[in-house]
Structure 1
Amino acid sequence: MSVTAIGAGIAAIACIGAGLGIGIATGHAADAIARQPEADKKIQSNLILGAALSEATAIYGFVLGILIIFMLG
C-alpha cells in the first residue's frame with residue numbers, strides 16, 4: 001500500500017467523521033429545542049461550540065493526511 005493512499009485515507013476518514021458528528025449533533029439539538037423551546041439559546045450555543053470543535057478536528061485530520069502525502073510520498 002502506498003503512502004499516498006494512506007494519507008488520502010486519513011484525510012477522508014477525518015472529514016467523513018466530522019460530517020457525521022455535526023449531522024448527528026444538529027439532529028439532537030433540533031430535537032432538544034423542540035422539546036424545550038425556552039432553552040434554545042443554551043442549546044444553540046453548545047451546538048455551535050461542538051460544531052466548531054468537530055470542524056477543527058476535521059481540518060487537523062485533513063492537514064495530517066496532506067502532510068503524509070507530500071512529506072512521505
Structure 2
Amino acid sequence: MNGLKKILGIVWIIIALAVAYLGITVMGVPKITSGKQEDLVFGIIILFILVPIVSGGMAIFGYYSLIGEYSEEK
C-alpha cells in the first residue's frame with residue numbers, strides 16, 4: 001500500500017504541473033490579454049490566486065505522499 005501511495009504522489013505532482021500549465025496558458029494569459037474589463041479581472045483572479053493555490057496544494061500533497069508522510073508507520 002505504501003508503494004501505491006508513493007506512485008500516486010508522483011501522479012499528484014504531475015497533475016499539479018499540468019494544472020499550473022493549463023491554468024496559465026489556457027485560462028490566465030488569454031483572459032488578461034483579451035482587452036475586456038470583466039476578462040481582465042477574471043484572468044487576474046485565476047492567474048494570481050487560484051492557480052498557485054490549486055497547483056501548490058496538489059504538489060504539496062503529492063510531495064508528502066512521496067516522502068511517506070501518510071504511511072502506517074507514522
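No lab work stands behind these numbers, since they all come straight from the coordinates. Values in this document were obtained by computation on a predicted structure and should not be read as measured data. Cβ atoms are built from the backbone, for glycine too; each structure is taken alone.
Observations, loosely collected:
- In terms of relative contact order in percent (Cα under 8 Å, 6 or more apart), the structure with the greatest value among 1, 2 is 1.
- Structure responsible for 0.75, with FRET efficiency 1/(1 + (r/R0)^6) of positions 19 and 43 (r between Cβ atoms, R0 = 25 Å, to 0.05) calculated and labels 1, 2 on offer: 1
- Each of 1, 2 could give helix-only ellipticity at 222 nm (-39500 (n - 2.57) for each DSSP H run of 4 or more, over all residues; to 500), but the derived value -33000 comes from 1.
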